[in-house]
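In what follows, structures are represented as structure tokens.
Please treat every number below as a calculation from the coordinates, not as lab data. As the structure is a prediction and not an experimental result, all values here were calculated from the model. Cβ atoms are built from the backbone, for glycine too; each structure is taken alone.
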Structure 1
Amino acid sequence: MKEFEFINKRNIFFSISAVGIIITIFLMIVKGLNLGLDFTGGTLIQVVINKNVPIEEVRKMLSDGGVKGFDIQNIILSEEKDKKEYIIRIKTGEQKRDEMGKNIRNIFDTNQLSYEIMRIEYVGPTIGRHLTKQTMYAIIFSLIGIIIYVGFRFKSSIWGIAGVLALFHDVILTLGFLIVLGREITLTVVAALLTLIGYSINDTIVTFDRIRENLYLIRKESIDRIMNKSINQTLSRTILTSTTSFATVLSLFIFGNEVIKDFGLTMVFGIAIGTYSSIFIASGFVLEYKNRIDKK
């Protein structure tokens, strides 16, 4: 079986990733993250439409009417089957609450809908500063836990550090992808990023585990040859797992509703970049460290 060369070309892949990360950081500074309603808050409008109008049709009306940065949720009315009740959340400042309510009325009037506005109010962000801080602490401690666990399992902390660096690589490049597309960072996207972290570290550890086994089984060869052989041995498993996962999230993106599409899109790119880092990046980090240690 032909053995593909990954390790000796690591500097090429490091350079590609470095360029992507630099571009992402630049975009974060210049454009910033397009934070959704969960982070910014906005105007909440609860409306009852006296007609069974599908949510996608209402969403199209709002989009065609120039409403941007909104989220719409259907409330099921058990008694009135010929009516639809929706909660519309729009990313605006508190001072524009009444103006946005007037815009919504104009859009519904233009489309000749019979409706009733139940309430219009400003709501704060779902994720406040305290929850954001607690979430960051949880992520930091979980990454430290990964370093400790993988370090204990592989008898060296560099394996855990390399795995975490690969995770940062995946998340940052995925965020860059979302910024380029102008997608909002919502709770759904955050959930997708956390899912990506779990997926990526699992894929990386499988490769690391094979390297560890081969370090004991193939003692005569150099560490870079052992790493390259190990990556090739796990390559079919990595590709099969990634392909099936990719097909699943791609179907979510293609056939899902607006909320699911955000999750699917994030995971589509995330799985691709996570597979890339598992094959081309993570093991290269370990080898670079070990080479520097040997030189000393």
Structure 2
Amino acid sequence: MSLVPMSDILEKANKGGYAVGGFNMNNLEALQAIIEAAEEENSPVIVQASEGAIRYIDMEYAVAMAKAAGEKASVPVALHLDHGSNFEKTIQCIRNGFSSVMIDGSKLPFEENIDVTNKVIEAAHAVGVSVEAELGKIGGTEDDHTVEDKAATMTDPDEAVEFIEKTDVDALAIAIGTAHGVYKGDPELDFDRLKTINEKVDIPLVLHGASGVPNDDIAKAIELGINKINVNTAFQQAFTAKMREVLEDPDVYDPRKICGPARDAMKEKVIEKIRLFGSNDKA
């Protein structure tokens, strides 16, 4: 089937009380791992590409690979821009065939975040593309952008209500204590804040920085209203760990015999996350 808007996937997740993974594609093997896992688990899936991944893969290659995967797949697949840094870059992704985009205006003042989100929504919704926005600042490093712990801010529930009232955004990423990248300590999620936000709004909520969060906390976050969960670091770690293991044999030089096992290791991790999120058999 063709790539679908992320909103199609998340509306069902919101009604069904489960979450769908936003899994990052950084190369062909990662894309294969994500799609194969989703098909085996009969799960809808959101394939994400960050601006850094797009620079690495090339826009045309990235979209062509994702479109081919979506057309071949037996489950719904959305191609989503992860952390679009400005209006121009999100529009570029829309023009090139992404079925969903994220505009991250969280670093802007509240009203400016609303304004840039509405600009993206106007363009995206006109061509059937869904939009994710972010409110509150999530710590850690995503590509070249780093938010220090002291600069991270939790999402204000009342601001979340106002933001949604003033935009027609399809999903909202909120900050409740997670971070991008590798955690320096144990993450502490503010479940009371999540519960309050979920009671006040009725659109799908997104959790970024989930790689190092304990499974019990992920399950509780889904129970309290999270419908999309982003995972990247955990997959990169699984992929690289397997490559290192394979390369211990000095006679191995064929890239297929290096990247193939690494892809399979990542696939197993994707399957694990799909089952944890509850999206298996929801396609």
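Out of 1, 2, which structure matches -23000 when helix-only ellipticity at 222 nm (-39500 (n - 2.57) for each DSSP H run of 4 or more, over all residues; to 500) is calculated?
Working through the options, I get structure 1.
Which one of 1, 2 has Kirkwood radius over Cα pairs in Å, as calculated from the coordinates, equal to 22.0?
That value comes from structure 1.
Suppose you compute Cα extents along the principal axes in Å, for residues 61-196 alone for every structure in 1, 2: which one lands on 41, 33, 28?
The value was obtained from structure 2.
Looking just at distance in nm of label points 7 Å out along Cα→Cβ at positions 125 and 165, which of the labels 1, 2 belongs to the structure with the highest value?
Sorting by distance in nm of label points 7 Å out along Cα→Cβ at positions 125 and 165 in descending order puts 1 first.
FRET efficiency 1/(1 + (r/R0)^6) of positions 101 and 133 (r between Cβ atoms, R0 = 30 Å, to 0.05) was computed and gave 0.35; which structure, 1, 2, did it come from?
Of the options listed, only 1 reproduces it.
Matching task: 4.4 is the computed value of distance in nm of label points 7 Å out along Cα→Cβ at positions 221 and 253. Pick the structure from 1, 2.
Corresponding structure: 2.
Once distance in nm of label points 7 Å out along Cα→Cβ at positions 205 and 261 is calculated for all of 1, 2, which comes out largest?
For this comparison of distance in nm of label points 7 Å out along Cα→Cβ at positions 205 and 261, the top structure is 2.
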